[in-house]
Structure I
Amino acid sequence: MSSPQSKQLLARQLRELIGLYLASQRRHAHDQGLSQQGRLLMLLRKHGPSPQGDFGRLAGLDKSWISRIVERFVADGLVERRPLDSDRRCLELHLTAAGEDEARRYDDVLTAHAESFFEAIPAERHAALESSLAGLVDALRSQTKRTEV
């Protein structure tokens, strides 16, 4: 079992890693001409059609922000609003073909960017890294599910 000091060190390293990675990802997306809202298209692509309010909560954005972003996506032909089958008064957000393409392009660019980091790590360390990252992802998913309930 690890000591409180080693857990604290791991926690700080994780926070630093995430901060550095997100800053690098933002810079790379900008350098590639991708808007920061592209991650929202990826989110909609991953989770599928969603009422706007649910999508805003999923994205962690308040109503006014998500409304403005969705308006821009609709105007740009990336998202369309469709009535729900169960309640025609409620509108659901759907990616258009152009939105799917943009989300896929954004995802591909960011995945290639992330892959580039592994070039600096010796191949013999990749398996251990993969196992550690899988453990972190599992822990984060578990934590997220507990807080959503």
Structure II
Amino acid sequence: MKLEQELKSTKPMPARQRATLNILFTASWLDCTMTRQLRPFGLTPPQYNILRILNGSAPKGLSVLDIKSRMLDRSSNVSRLVEKLRLADLAERVPHGKDRRMVVVTISEKGKKMLADIEQARFMDGNEVVAPKLSEAELLELAHLLDKFRE
């Protein structure tokens, strides 16, 4: 559906405004879609993002600051999110060997299993959720244009 129909707008928009609003609207739509798909697993999109980041750094682990620097939404309260994951036994906090003030966060076996279950459920499968009507070439072009947009 066109943006104007979604926003119930009858006035034409300048191209830059339309592009910006379309990106914001699409980001919100994707966030809602992700939230719905993660609900059965008891995770929010930022918690899922942290689990993926920790899984990618396994077995080494990362500090909370390193996690925050890799987050999609860097305004998230990473310490609070990590604590929720720890309480759910999906992540572990390990004291740093040399600096007692620093804590390294790692993904637990239960967290790895959760990610595998989410993947098994075809979370955000490109063929069904993310741009099902776009070809591989169009998806690459879209990614390129979004990168260019942020330059």
Structure III
Amino acid sequence: MYSNSLIIKVLNYLNSNLYQKIELDSLAQVFHYNKFYLIRLFKKELGITINDYLNQMRIYNSLELIVNPNYSCLKAALTFGFSSLEYYSETFKDIIGISPLKYRAFYLKKDNLTDDTKNLVINKVINLHNLKEKSNYYLRNTKPKSFVKVKKRFT
């Protein structure tokens, strides 16, 4: 089964604009579809809402900056499309299970998390990676373009 061409376009748009504010109303206007139709179709095809996809991909992409001590959490938040440090930290904690600063300390082996918390964080990061792979697979599973048959003429 091939991927839905509209959702492929939406995914490409979302991935290209991850670092900008994206509202569902404006997304619907870009594609000339009802926003509720887009929401339902996206959820049906990928098993996740558009907003959850955006937040999870933004957090996933921000993990590289967070572990670098030269970057502040605020810079990571603003770089990856979050409007405030508070919203970024809240979203990060919801998705990863710990705050961005605790994640940095965990990554740099400077925080003594319990084994359960370590396993939880590792599993959450793996889930984000799997979502990224799932969306990449979805984008690759496009219907091949039909070839135009050319008749050869012999002269």
* When you work out relative contact order in percent (Cα under 8 Å, 6 or more apart) for each of the structures I, II, III, which one comes out largest? -> III
* Asked: Out of I, II, III, which structure matches 0.00 when FRET efficiency 1/(1 + (r/R0)^6) of positions 82 and 122 (r between Cβ atoms, R0 = 25 Å, to 0.05) is calculated?
  -> I
* Structure fact -> From the coordinates of one of I, II, III, Rg and Dmax of the Cα atoms in Å, for residues 10-73 alone came out at 14.1, 41; that one is structure I
* Structure fact -> The highest value of distance in nm of label points 7 Å out along Cα→Cβ at positions 26 and 90 among the shown structures I, II, III is in I
* Asked: A value of -21000 was computed for helix-only ellipticity at 222 nm (-39500 (n - 2.57) for each DSSP H run of 4 or more, over all residues; to 500); which of I, II, III is the source structure?
  -> III
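Read-outs: derived from the displayed coordinates by stated rules, not from any lab. Owing to the predicted nature of the structure, the values given are computational and were not obtained by experimental measurement. Cβ atoms are built from the backbone, for glycine too; each structure is taken alone.
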